[in-house]
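The numbers here are math on the coordinates, done by the rules we state, and not lab data. Quick caveat: nothing in here was measured; it's all calculated off a predicted structure. Cβ atoms are built from the backbone, for glycine too; each structure is taken alone.
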Structure P
Amino acid sequence: MSIAAPHPQGHKAFPAAPRPLSPEALLNEEERGRILAKSALFAPPEATLPDGRKDLVGLSREELAAEMVAMGEKAFRAKQLWHWIYHQGERDFSRMSNIARPFQQKLAERFVIGRPDVGTEQTSTDGTRKWLFKFRDTQQVETVYIPDDDRGSVCISTQVGCTLSCSFCHTGTQKLVRNLGAAEIVGQFMAARDSYGEWPTPTGGEDEDGRRLSNIVVMGMGEPLYNYEAVRKALIIIMDHEGIALSRRRITLSTSGVVPVMDICGQELGVNLAVSLHAVRNDLRDILVPLNRKYPIDELLAACRRYPGVSNARRITFEYVMLRGVNDSAAEARELARLLKGIPAKVNLIPFNPWPGSDYQTSRPEQIREFSEILLAAGISCPVRRPRGRDILAACGQLKTESERARRA
């Protein structure tokens with residue numbers, strides 16, 4: 001997909017005119033409405049402190065401007081605040097040097113610039129860092145930074161717990177507690193930047209700007225497309241070129257296959273797509289990824305084929321966890337190559353990362369190698385993901401917190 005350059009006078013990080021949806025995507029509109037309605041049942045609490053002050057993090061530009069107008073200020077104040085919050089990473093209104101002191105005081109009386117509290121911070125022997133973030137209602141998620149030479153990816157969460165119950169995933173053993181709000185999603189990346197001192201936002205071309213936290217993978221706790229509205233809002237904030245300024249090509253969203261929302265995600269955000277596939281037969285994927293019972297493999301792959309902007313230069317990543325004796329045979333590798341024919345794709349082979357109580361074992365190295373060679377012979381790129389952060393339970397499929405949904409009276 002061609003990425004529109006930001007308008008010199010505007011702030012949009014993506015094209016203003018949405019592409020028309022395909023006939024197949026339009027058929028999903030009713031189901032998408034049901035998904036969004038169900039998502040509202042797990043809505044986060046208001047981003048407001050007990051003393052009534054509102055968190056400015058997570059507000060869109062339009063919402064921030066509306067707050068300024070409600071205070072009797074000009075809307076341009078929102079542009080100033082946006083710069084301080086998302087470019088400078090500043091949390092103290094009194095340090096915003098181009099804002100007069102009386103207005104600084106008014107802001108401090110009404111607002112905060114929040115972050116999640118850091119419950120724990122652990123750093124692996126391989127440099128991976130994991131945070132347990134706590135929110136104002138005491139709920140918690142885990143977020144991980146995975147370094148790669150002089151840069152790396154922040155793996156952010158979108159829900160407290162998960163509703164999908166994938167049998168190989170530790171997060172799947174934790175019932176869904178609630179969705180995260182946009183402030184809580186953006187706040188994870190901002191807190192990670194705090195930890196590494198990466199403020200203000202590095203400037204220059206993205207390949208030369210020296211960012212240590214250079215990429216985002218929406219692959220942490222939860223299914224992001226079951227919390228799409230908050231995820232969409234958060235990623236628009238992150239992509240805004242006057243703030244954090246991370247382009248869509250640096251963001252990858254992973255889904256287990258919420259087919260009705262994949263279409264609109266591709267149309268509105270256009271970020272890179274990763275799909276948690278993990279099996280080539282519906283009967284097995286029904287067990288590993290129970291969402292498959294609702295959106296089976298053929299429907300999922302059809303949605304991948306129509307995802308906007310997919311090309312050999314911008315491939316869909318298919319994630320495939322390697323489970324010994326379960327899904328790692330040569331026959332399954334050949335079937336995977338057949339299924340992906342015609343889709344610009346790469347496959348991430350993920351050696352299973354054990355977690356307490358798991359019933360699966362990691363595939364043997366020689367089996368992973370044979371699986372990889374079959375895919376390579378079919379012309380499919382298939383790197384084997386190197387396990388990172390296993391010693392602190394920060395590797396793929398190992399995230400979990402102790403949060404539980406409050407019982408209803």
Structure Q
Amino acid sequence: MNVALDRLRRAAACAVACLALGASQVQAKDEVSVAFIGPLTGGVSAIGIGARNSASLAVALRNQDPKAKYTYNLVALDDECKPNVGIQVATKAATDKKIIGAVAHYCSAVAMGTVNVFHEFGLPAIVWGAVLPEITSGNDFDEVFRVNGTMLSQEFTASKFMTQQGFKTWAVIHDTTDYGKGHNKYFTKFITDAGGKILGSFGVSSDQQDFTAELTQIKALNPDVIYFAGLAPLGIRIRSQMDKLGLGDVQFEGASGIVSDTFAATLGPLAEGALAFHAGVPIAKLPGGRFFMAEYEKAGFKEPPEIWGPFSFAAMNLLLDTIEKVGPNRKAVVKALMDVKDAASIVGPITFDKDGQNELALITTYIVQDGKWIPWEQSEYATGQRKLKKRP
């Protein structure tokens with residue numbers, strides 16, 4: 001049996017019993033603060049709120065566990081998916097000596113800006129959603145770890161899948177953040193290695209509204225696929241303008257940043273058939289997916305956990321496990337995290353390599369069908385009942 005999940009189940013089951021004992025019979029525990037950092041406002045706030053809720057759930061379950069050595073206080077901070085704001089809130093957490101560790105970031109551009117802060121102040125940080133490889137591999141900082149996979153495995157899988165579907169040419173639109181540029185770099189490499197051809201690449205700002213110039217040029221290039229490297233709000237605007245410029249028959253493919261309920265719901269029928277590639281597997285297929293969803297629903301959160309919620313939950317649980325093991329000491333927590341190997345979690349075993357990167361490499365291909373992102377193998381596209389877009 002998964003030891004971590006068994007412990008969590010016992011903690012949830014003991015909650016009512018602990019309350020029944022009465023406050024007078026419960027020995028007071030030292031309080032330890034931990035931080036969650038993510039986008040709680042702005043265009044990708046749905047992802048951040050779901051992840052915050054998931055981290056909060058992990059803390060709540062730990063506080064219900066009578067065997068826990070400490071009482072944990074969660075400090076949730078909004079990085080707005082903006083590097084400058086991320087640095088500010090990361091500094092706020094890092095300079096608060098009561099905060100022993102952080103579970104941080106969905107946006108890669110933000111994470112790239114804060115790694116120096118975590119290192120400078122010695123605050124252990126476990127990334128739960130940002131996918132740029134350089135967050136962990138681009139420095140020699142001991143304090144930075146990551147439970148989710150990176151865009152390297154995403155783009156390798158994407159290039160293999162798309163060429164197997166018979167697509168040969170691509171036009172790329174990417175945002176000009178580290179996230180977009182990173183996906184463009186690795187997608188271009190892997191798709192070229194797989195025999196595909198990039199006809200043109202166009203960088204756009206994250207707040208750009210009109211894409212007439214870029215899409216007009218792309219129309220002249222006549223690609224099989226438009227590949228988008230950016231987050232959902234920008235992807236929604238681009239996809240919504242494609243049909244107006246005669247590109248409705250071009251297959252739309254995106255990085256993991258568009259795998260959001262918001263993308264499918266906002267675009268409606270225009271989202272149908274969009275493809276994307278995401279680290280991990282659907283929540284229902286995770287080792288602890290059913291347990292996680294049952295506890296999440298029981299907690300009464302109004303917002304869904306989104307696809308990244310389980311990673312935030314797993315990261316927070318790992319942080320709490322480590323504090324329980326070595327005590328509320330930043331240096332001791334960093335050292336212990338560096339030695340993590342096959343740690344049980346709801347997303348599968350966690351093992352950090354020399355860079356602090358979890359060795360998780362499993363990637364799921366997603367497609368929008370009838371307004372929802374679903375795994376490719378469960379779709380009618382996989383069975384041939386529906387067809388991807390192929391230009392004549």
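Computed over structures P, Q, distance in nm of label points 7 Å out along Cα→Cβ at positions 193 and 377 reaches its largest value in P. When Cα Rg over 2.2 N^0.38 Å, for residues 153-256 alone is computed across structures P, Q, the figure 1.10 traces back to P. Could you tell me which structure in P, Q was used to calculate helix-only ellipticity at 222 nm (-39500 (n - 2.57) for each DSSP H run of 4 or more, over all residues; to 500) as -13500? The correct label is Q.
Please state which of the structures P, Q yields 39, 22, 18 when semi-axes √(5λ) of the Cα gyration tensor in Å is computed from it. Computed on structure Q. Comparing distance in nm of label points 7 Å out along Cα→Cβ at positions 273 and 289 across structures P, Q, the highest figure comes from Q.
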